[in-house]
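Structures are listed in the sections that come next.
No lab work stands behind these numbers, since they all come straight from the coordinates. Since the model is a prediction, treat every value here as computed from it, not as a measurement. Cβ atoms are built from the backbone, for glycine too; each structure is taken alone.
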Structure P
Amino acid sequence: MALNMVRVWRYLKGKSSINHEILLDGGNKVTIGGFGNPRICDNQVATGDTRIFFLNLEPEAVRPDHKNELMLNSSLMRITLRNLEEVEHCVEDCWRGKGS
């Protein structure tokens, strides 16, 4: 699986839980693993693409040499107004305690 450096335009959730060692360029860039993972359907990007990424921190117990690495946990989502609104609503509901 490939690692790629990705420019971040906006964090919707979780920036405060990310170890500052993996935030590059003042948090404007991060390195993400999991591209090419056959378990994730839409995981390919090209330079200039804009997507919504759903990520988890790689647990140290799983791969100690990759601790604190951000990993894809699902397909990438294309940026549309509807998709962005749906993700924002899910995040808001989660923060209010309505989601899990």
Structure Q
Amino acid sequence: MADALRSGGRADEAVLLVREALTQLERCYPLAMYLGQVWWIAYQVLAAAGHTDEAVAALQAGRSWVLHDALPHVPVEYRESFLTGNLTNRSLLAQAQETGVGARG
């Protein structure tokens, strides 16, 4: 929904929705959406709205989740596919590298 709002030129509403979603992540994870996608959309919405610090924090959290929380549970033979074949993971990790987030830990 936040991504659709952003694409429709309703950035302020998208930012509010993303902030609410990130607040809810502190209590529980979404059941109907891939967690990596939540972080990726949050980054895109916040970056597009000029909230750079929040966007980078979302990108860092997403990168950390993919590499440190999810990846260890992926069988070794599927890890490359998980990192590069999954569009969300690939996009999130590439943006993190481009932004320099990967250098921060």
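So helix-only ellipticity at 222 nm (-39500 (n - 2.57) for each DSSP H run of 4 or more, over all residues; to 500), computed for just one structure, reads -5000; which one of P, Q is that? Matching structure: P. Given a value of 12.4 for Kirkwood radius over Cα pairs in Å, for residues 23-70 alone, point me to the structure among P, Q it was derived from. Structure of origin is P. The maximum of distance in nm of label points 7 Å out along Cα→Cβ at positions 15 and 39 over structures P, Q, that is, the highest value, falls on P.
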